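Asks: Just below sit the structures, each encoded as structure tokens.
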Structure 1
Amino acid sequence: MGSKLDLLQGTLDLLVLQTLESMGPLHGYGLARRIEQLSGDEILLNQGTIYASLVRLQQRRWIKAEWGTSETNRRAKYYSITGAGRKQLAEETSNWQRLAAVIGRVLALSQGGSK
């Protein structure tokens, strides 16, 4: 099996927003594990990476945080997406879909050999 995938800058923020949109409020550890699970364990997130994204998204007001109690009865910060975050998610999803289509076309051309 190959190495874990490296995420392009901004990709993690998109994954966090999408996960919060689909799953509802999650704490940082649960959010990281869910993204790893959804990726088929192709993406490995350490605490520093996920928390840097959460801080960045909070500063942009795309997510908000509230204290709650985790499944293990520990105090944990739960993150949820905001209205501005939903708008950003829609915009970024559209951008990524366009980019993926363009890259797909370029790769398909290169499969045909250079002319």
Structure 2
Amino acid sequence: MVKQRLVVGAHYGLKDWIAQRATAVYMAIYTIIFALSAFSLRELNYQEWSGLFSHSLFKFLSFLFFLSLFYHAWIGIRDLWMDYIKPTGVRLALHLVTLFLLVGYAGWAVQILWRL
């Protein structure tokens, strides 16, 4: 008779490791595309900059960059709080503050990108 292993814990592990690597790859690719696009501008003025972000596809790719950044940060900070903050109430408070800030930053990114 084979005993089943009892798995306990938060079950983050590999899934979050892959998610953090995937977001890092997307952010690196976007950074290269953004740098090439920015360096291809004729002048660095508001009209050129606004023209770069006037395309819906570029806005969408930029928004995906910010979502990747915030999710990447969430995984890292969540793990940091879980590993180093032992009192449960303090850890919960830090999780909530971090989560609210990152969601707020995502909303701010939407406002900035679609206001141009």
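Each value in this text was obtained by applying a stated rule to the coordinates, not by laboratory testing. None of the values given here were measured: they were computed from a predicted structure. Cβ atoms are built from the backbone, for glycine too; each structure is taken alone.
Asks: Using the calculated result 31 for relative contact order in percent (Cα under 8 Å, 6 or more apart), pick out the matching structure from 1, 2.
Replies: Checking each candidate, the match is 2.
Asks: Have a look at 1, 2 and say which one yields 16.9 for Kirkwood radius over Cα pairs in Å, as calculated.
Replies: 2
Asks: So helix-only ellipticity at 222 nm (-39500 (n - 2.57) for each DSSP H run of 4 or more, over all residues; to 500), computed for just one structure, reads -19000; which one of 1, 2 is that?
Replies: Source structure: 1.
Asks: While we're looking at this one, here's another question. Given a value of 19.0 for mean count of other Cβ atoms within 10 Å over residues 28-35, point me to the structure among 1, 2 it was derived from.
Replies: Label of the source structure: 1.
Asks: Continuing with this model, one more query. Computing mean count of other Cβ atoms within 10 Å over residues 36-43 gives 13.0 for which of 1, 2?
Replies: Of the structures listed, the value fits 1.
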